[in-house]
1. If semi-axes √(5λ) of the Cα gyration tensor in Å is computed to be 49, 19, 13, which of 1, 2 is the source?
2. Where does the value 0.70 come from, among 1, 2, when FRET efficiency 1/(1 + (r/R0)^6) of positions 62 and 118 (r between Cβ atoms, R0 = 25 Å, to 0.05) is the thing being computed?
3. Looking at structures 1, 2, which one was mean count of other Cβ atoms within 10 Å over residues 46-53 calculated from, given that it came out as 15.8?
4. Matching task: 5.5 is the computed value of distance in nm of label points 7 Å out along Cα→Cβ at positions 22 and 78. Pick the structure from 1, 2.
5. Where is percent of Cα pairs over 21 Å apart, for residues 6-85 alone largest, in which of 1, 2?
6. Given a computed value of -18500 for helix-only ellipticity at 222 nm (-39500 (n - 2.57) for each DSSP H run of 4 or more, over all residues; to 500), which structure among 1, 2 does it belong to?
7. Thinking only about FRET efficiency 1/(1 + (r/R0)^6) of positions 30 and 134 (r between Cβ atoms, R0 = 35 Å, to 0.05), which of 1, 2 has the largest value?
Structure 1
Amino acid sequence: MMDYISSYLRFIKLVMVLIGLYLFIAKQHLIATTIDHWLARKVFNCFGYLFGYTQLVVLTLGVFAMFIFPTNFQYVHRNQDVEGGTIYVYTADPGAMGTAYHYVYLQCTLPLNRYQLTYIAQLTWMRNFQIAVDNDDVVITDTNNPETVHRHPIPDYPCAL
């Protein structure tokens, strides 16, 4: 869920940094009366401008990157309800810098709309796959290569299927 709203939070933070920089510039007379020593005031202003404009540049690049390279959330996060439980698959794909893997978890529901992930397996990358449960085993089949079948036992856990 946080992945879905992170794009909006980045934009909101950009607006807040802009407001903060505006107030920092507009209230220089207040800073001058509050910090009496000229060296301390200069250091405070230098760090304030440095941090403000650095955040402004980085957040602007992040917002533009969000529109240029949108994230496919169905590729990264995949939930599948099977026989009364939930199997969660997270795809870690570092791109050209490394090897992509699928991490398979059992998602256990906790009170107050929380959950706990119990590790099941790490699989090499597959473009498309199907998830099924057969006799307390998670069976993941590569749909592009049906001969590739990964079978892993579900760990003994109170919410196990």
Structure 2
Amino acid sequence: MRRQQQAETDLLRSGRVVIALVVMMIILAVFGGRYLEVESRIDRDDFSRKQNTWIRMDSMLRSMWLTQGRPERVSVTLWGDDNPTWVRMSENGWPVPDIRSAEGCIKLWQQILGEESAQDFGKGKLSAHYDKADMACRFVSVQGDSLSYQLSSGRLLTISQANNNSI
């Protein structure tokens, strides 16, 4: 009888440990999922801020192009950097890449949004594509949000996967 009581006690202890582990796994799953949601939201907000910054910088560069007599390149100092950045302008006054390719689009992103922002390509948070047919640079975030910049008109099209709206 004593062995049976010992076996039952051991079984109850084991059951408690299993239940505790299951509860901890559930808690970790809930908080882990929320953490990933928050991280995704932060990345989406960051991409949205970059879109807004692009719009402001695009307008500023065009204004500089007009006031400087429509030169082929406009010099601008970004983000407190001591070295000026030279941005090539189209004949219509919109920033364009030196080379019409994905690499050229990445370089244009860097010229407009700064060196730090271009690091997102190396981290895999952003990808760049050049669309020859539309003459556009397209930037896509990991979440699927995208920004399409038409080189001839300076038109910026944004698509957000959060609400599937086009702006």
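1. Value 49, 19, 13 for semi-axes √(5λ) of the Cα gyration tensor in Å corresponds to 1 out of 1, 2.
2. For FRET efficiency 1/(1 + (r/R0)^6) of positions 62 and 118 (r between Cβ atoms, R0 = 25 Å, to 0.05), the value 0.70 is produced by structure 2.
3. 2
4. The read-out was computed on structure 2.
5. The maximum falls on structure 2.
6. Label of the source structure: 2.
7. 2
All of the numbers you see were taken from the coordinates with simple rules; none came from a lab. Remember, it's a predicted structure, so these values are computed and weren't measured experimentally. Cβ atoms are built from the backbone, for glycine too; each structure is taken alone.
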